[in-house]
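Pasting the structures here.
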Structure I
Amino acid sequence: MTDWLKAGNNAVITGGASGIGLASARHYLSVGMNVLIADLDADALQRAAVELKDIGEGALHTQTCDVSDIDQLRALQETASKLGNVHCLMNNAGAALPPNAPWENIEAWKKQLDVNLWGIIHGCHAFVPSMLDAGEPAAVINTGSKQGITNPPGGYAYNLSKAGVKAYTESLAHAFREIEDCPLRAHLMVPGFTYTGMIARFIPDKPLGAWTSEQAVEFMIASLQRGDFYILCPDNDTPRELDEKRIQWNTDDLIKNRPALSRWDASFADDYEAYIRD
């Protein structure tokens, strides 16, 4: 399922100057792909260009881009078109803003959605039509979050943005399947606790429980090779089994008519702990 992942093909990565985006660029370059990384941070792009220099036989290109602006995504697509057909689009750019109550700081809510959700929608609107027209095997990989699945209290706007990414990417995958002989596939990248630049802003030193970006990308590539849609990454503290139980408990709130987010409700604490132990 990764016949697009080969020398001479082209990849575009937003949020590509650090973290999972940078680690993905390194992997694609190592197999000989040409890579265009985009990022809002021009200085980070310069550092990435130095770090990725002379990796593999593929060419590296960089471009500043604010994914919340559809015109900048269209300009990125114009740049990419000069390289040839795009075989991998990674909509990876994201932001984590300080949390607010659901009724506070409307501008922060809008900014969070503009980057994390609209950035991915903009990327697909800018790139997918030409990728479909090319008719070549290709992948669209959108970066979500476990917080968009289990919705833990605190980062409410972030959770909403990533829940939207999940719903949008599921729709994208289905729409591709509805096209006869469609060569495009969509995938939802769901990192575990990964020590990226976003996390480093809040936690200076890598926690033992966190994976590196390289570990997350290694897991992603193996998942893509299996043809997985949901790329649910573990980490050093959270194995797959625990993720599945947390997701199931959250889903059962609806099925069993429990209070919303009962996992964090004191009256359900004993039941939840017993469920996790079983």
Structure II
Amino acid sequence: MKVAAIQMVSGISLDANLAAARTLLEQAAREGAELAALPEYFCIMGQRDTDKLALREEPGDGRIQQFLATAARELGLWIVGGTLPLRAPSDDHVFNTTLVYSPQGECVARYDKIHLFRFDNGSEHFNEAHVITPGSQPVRFTMTARDGSAWRVGLSVCYDLRFPELYRAHAQAGADLLLVPSAFTFTTGCAHWEILLRARAVENLAYVLAPAQGGMHENGRRTWGHSMLVDPWGTVLAQRAEGAGVVLGTLEPPQLRAMRTQLPALDHRML
């Protein structure tokens, strides 16, 4: 099954971001992808964290959700909608939510980001908890590829990558593919992005597809990019350093089965 990680450099305009996402999704569909995943915050990288509040939507209703459903249906793709802001119980917070749409345009899964990023090195300051309410539950879904193979897919977002227990829960539930839509900072991405992605693939004997924001944004923030597909042996099969584009790769069921047979580490767990 061919899959695509969509890399973007999203800005402050919802219209421009949705137009850019549609163009990249169309490219992925033309090149044979069955599943395409957008990056975290694909719909907005605002001037301020609170800009997300103005775009929040009710579950099942809103322009961004309609965009994703329509694109999935018209392009015949499974689309993982990066993240978008959904209404939270508090009026000054939102959920940072991944929604998954089938090729029929139906929303089949929702995951609210559990782990919220906080970083302060004296010159860069981030604290997602100021405007984001964390989720609490791991989420997985099953998709059937055009060749009839079934893929169990585990959802995560960006900072979740640093918490291996989430991915082990996915592995214990039979996940074959782990998705990590992200907006890693340049500083942390340069140091840890590839290391963590490859580790999550190796320790869980699963493919990892990580679409990312990658470049200099209108708000002055620089993201690391390097969207990639990693196989269960930890090999980077495809990646893009910076700039908007489509990272394509193929998931091979025989390869996955062979790796799990040759090194059945998931069966050797003692704790």
Structure III
Amino acid sequence: MNFNNKKVIITGGGTGIGKTLAIKYIRNGAFVVINGRRKDVLELSAHEIDPTLKKIDFLAGDIGEINTSKNLINKCINRFGGIDILINNAGIFQPKAFLNHTEEDFYAYIDTILKGTFFASQFAIDEMRKNGGGSIINVGSMWALEAIESTPSSAYSAAKAGVHALTKNLAIEYAKDKIRVNAVAPAVVSTPIYESFIEKEKVEEVLLSFNKFHPLGRIARPEDIVEAIMFLSSEKASFITGVILPVDGGITAGRHIEK
């Protein structure tokens, strides 16, 4: 896919899906700005992806704060001259029983996932309208489509469901401006996010135990999600908007018997 001279912003861009996306976009000709909370991680990733830093930049900050969204869009405009593609990928995930959630938990999910997506999109769309269009891809979740008993995730699922609803609303509202808005809904993906609630040395074993949960027999690799995102953000998907695309190994296709 050709992304020559496209300007791309990726939230949650320092590791996992976001970092893999940054690598692929730059290899296909784009300029990229990555965002995350940890400056050291972003700086390391940026130098790994492009040691010259000619095609990549970064902005550390909590995407749940409005000023981070505003500063992120301005960073891309000032450094690379505009914005064509926004990937709202930042997120947190930690299964927890509904009755154990605190108000702090609730707002952590809402701020990072929903509020961050909302205002990053708002600032990006304002700029995209001036430039004749663009593409926004939101990273939703299979958990917003299906409740999974073994991984209770009420606050996370509610925030991601909000992202799904926002995707459709923005797609309709800004189709006239040639701004396409879509989302992907992954199931279990092998990323560092699981290290936030599983001991690092046990993560691989735990993730492998989810292989049979997916009808296709394995969990997703970051590349699986990246390919779907890049397709939706490309000209090959120029007639697709308002779609929530499950990239889940078949989980949401229907009920199945685990073998």
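Coordinate-derived values only; no laboratory data. Since the model is a prediction, treat every value here as computed from it, not as a measurement. Cβ atoms are built from the backbone, for glycine too; each structure is taken alone.
I, II, III: which one has helix-only ellipticity at 222 nm (-39500 (n - 2.57) for each DSSP H run of 4 or more, over all residues; to 500), as calculated, at -12000?
Details: I: -14500; II: -7000; III: -12000.
Clearly, the read-out refers to III.
Of the structures I, II, III, report the one carrying the highest value of mean count of other Cβ atoms within 10 Å over residues 87-94.
Top value of mean count of other Cβ atoms within 10 Å over residues 87-94, among I, II, III, belongs to structure I.
For distance in nm of label points 7 Å out along Cα→Cβ at positions 31 and 111, find whichever of I, II, III sits highest and give me its label.
Largest calculated value belongs to I.
Who wins on distance in nm of label points 7 Å out along Cα→Cβ at positions 23 and 231 among I, II, III, i.e. which is largest?
Of structures I, II, III, the maximum of distance in nm of label points 7 Å out along Cα→Cβ at positions 23 and 231 occurs in II.
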